[in-house]
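Listed next: structures, encoded as structure tokens.
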Structure I
Amino acid sequence: MVTTLEQIREGAVPAELAGVYRDIRHCLRTSFVPLLFRALAPHRGVLKAVWHELRPNVITRAFEEASNDLRAALATTSVDLGTRLIEPVLMSAGVDVDELDEVREQVDLFHYTDPKVLLCVTVLQRLAEGPVGGRHKLRPSLLESIPTDPAPDVPQLLLAPEEPGGVVGEVFHEIMHAIGLPAATTDLQALGHWPEFLEPSWEALNPMFQHKAYARASAALHDQASRLVDLLPHKIDPSVFAANPQVMADMARIVGTLHEPWLRLSLFVAALKVSLDGPQEGLDSPYPVEWEEPPVDQLELS
């Protein structure tokens with residue numbers, strides 16, 4: 001299995017980017033740096049420039065709630081495309097209850113993180129068309145900052161190699177080919193730690209991508225993500241990259257590579273969540289933020 005996307009992995013991050021990697025983890029409230037940002041990192045000045053523009057929105061309640069909306073849409077779409085409860089299949093494949101609980105923790109982490117990354121990818125993709133965000137007057141509470149630390153319940157990651165051999169390698173290859181991923185993501189590496197889970201799960205969920213309604217459902221999800229980024233409070237203007245066109249060119253190439261695959265990955269993870277815990281659980285954030293609600297009169301005036 002050959003990876004075709006240059007990246008800087010977390011264990012090899014240079015000192016000048018270590019703080020950015022740490023900030024990305026904290027602001028996304030997760031325990032790892034997603035592939036999008038690792039792929040931007042090898043290109044001089046790109047990751048710092050992109051994160052500088054994304055960060056003001058990422059740390060807002062508006063972004064957190066947009067992610068919640070997109071996460072719910074992904075879960076609902078997975079049900080519409082035929083996702084069913086999978087626990088009996090997994091039990092017959094030899095996955096015991098304790099292992100299944102560990103897997104659930106990993107799936108929750110990715111079901112929380114991937115929709116956030118999909119919003120980031122959508123913002124960067126939309127910059128080719130013009131400014132994004134900052135167009136609408138939002139109620140003041142949506143400008144509130146989220147806690148910039150990983151959510152307290154995020155699990156420790158247990159990762160298989162990026163290019164494993166045997167059955168796991170074959171399943172990785174099938175998933176990457178079907179989703180269009182140019183490299184194994186942290187999601188795959190974590191789920192690959194439990195091959196007895198990953199193989200039957202993929203067999204059960206793969207038909208979702210061949211469903212006759214998939215193309216229409218995918219387009220609807222892309223449209224929803226695009227509408228949600230329009231509601232972000234802080235404007236991002238592509239003109240900020242004008243002084244260094246190479247930054248914009250490198251960013252556009254990487255985003256073009258990951259845009260559609262990341263939607264498919266997010267949908268696959270949402271389907272895993274739904275298949276393990278049911279549709280209702282798939283709608284909710286695994287790590288909800290507890291907000292202090294503004295007074296009722298403030299909501300009415302905003």
Structure II
Amino acid sequence: MAQSTAFLKGALLLALLSIPIEAEAAETPPPLPPQVGYTTSTLREPVFDFTETLMHSVKLNNWLIEKFASLDEARKAPLRERLYYLIDSQIKHNFAQTQRVLPVGSDLQLALLFSWAERLGVYGGNLVFNHVRTDTMKLEPALLEFPPGIRLSLHGDLFELESDTGWRVSFPYYFMIISARDLTTKDGARNQFFIISTGAAKDTSKAGRSQATLMLLFSPGAALPEFKSFWESQIPIRSEDESIALGVRDLTSQKNFDDKLNLHREMVAWSTPKGACAVVYLGNDGTYQWNRPHFIDFVSAVRSN
């Protein structure tokens with residue numbers, strides 16, 4: 001609680017003085033190209049302008065200090081979405097000024113936001129907080145555990161998610177990992193299942209903004225036809241749906257649009273030496289189109305160990 005109060009005072013001070021969030025950036029040599037393997041074309045048009053981002057960040061932090069202890073899991077879901085709208089907006093403002101996706105040094109406002117990430121159910125939030133925190137802030141341990149054999153690490157501005165079953169994938173640190181499961185279906189098939197939200201974008205929904213969703217699926221030792229058929233039925237994707245060449249390893253996805261839900265669905269599946277893998281991409285109209293380049297980037301980033 002004392003740490004969060006310190007964040008609040010610091011953020012308010014920054015607002016009053018109108019000084020840049022990333023004070024150390026000007027004296028630091030340029031880093032490697034930003035988010036290697038992922039386009040930066042989506043790092044524009046934040047859903048909140050600079051002033052809104054700062055004010056809403058302070059307001060959300062203040063509200064969470066008071067109310068967090070009383071929140072159940074159902075109430076945390078919309079709050080973490082709002083948290084990541086603010087994170088996404090702050091990163092876009094920073095990128096416009098510095099051409100960096102992850103600050104080289106401390107960033108008080110990102111520290112303020114990422115201090116809540118794991119507490120609201122987002123894996124890996126502590127890794128980012130520990131990078132952007134100031135020297136007076138204590139290191140935070142991970143609060144959420146991955147299934148055995150799954151590891152998450154931060155390398156520059158990319159997370160790397162890796163499994164001892166034989167795959168790994170890198171993606172921008174501001175993507176939101178909200179589910180990590182290793183389960184066995186009724187027919188005995190083992191499936192590793194991850195839900196990851198992309199950056200935020202404006203869309204045609206009533207709220208006017210949303211994140212798109214990536215689902216990474218892997219079944220060690222599975223045959224592709226059975227694996228693909230099972231997950232197509234869950235999404236759902238049908239054999240007659242539109243096929244799209246992705247330009248990645250000769251892969252072809254299938255896509256449909258549910259106009260009642262205002263939801264685009266797309267899925268691609270392939271075999272690896274260790275099993276069968278799939279990536280599902282879901283998004284509201286508007287968000288789907290904006291973030292689709294990162295769906296292609298994500299598929300390209302999945303590797304077999």
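Can you say which of I, II returns -19500 when helix-only ellipticity at 222 nm (-39500 (n - 2.57) for each DSSP H run of 4 or more, over all residues; to 500) is computed? The correct label is I. Across the set I, II, distance in nm of label points 7 Å out along Cα→Cβ at positions 83 and 107 reaches its highest value in structure II. Comparing relative contact order in percent (Cα under 8 Å, 6 or more apart) across structures I, II, the highest figure comes from I.
Laboratory data are not the source of any read-out in this text; all were calculated from the coordinates shown. The model shown is predicted, which means the values in this text are computed figures rather than measured ones. Cβ atoms are built from the backbone, for glycine too; each structure is taken alone.
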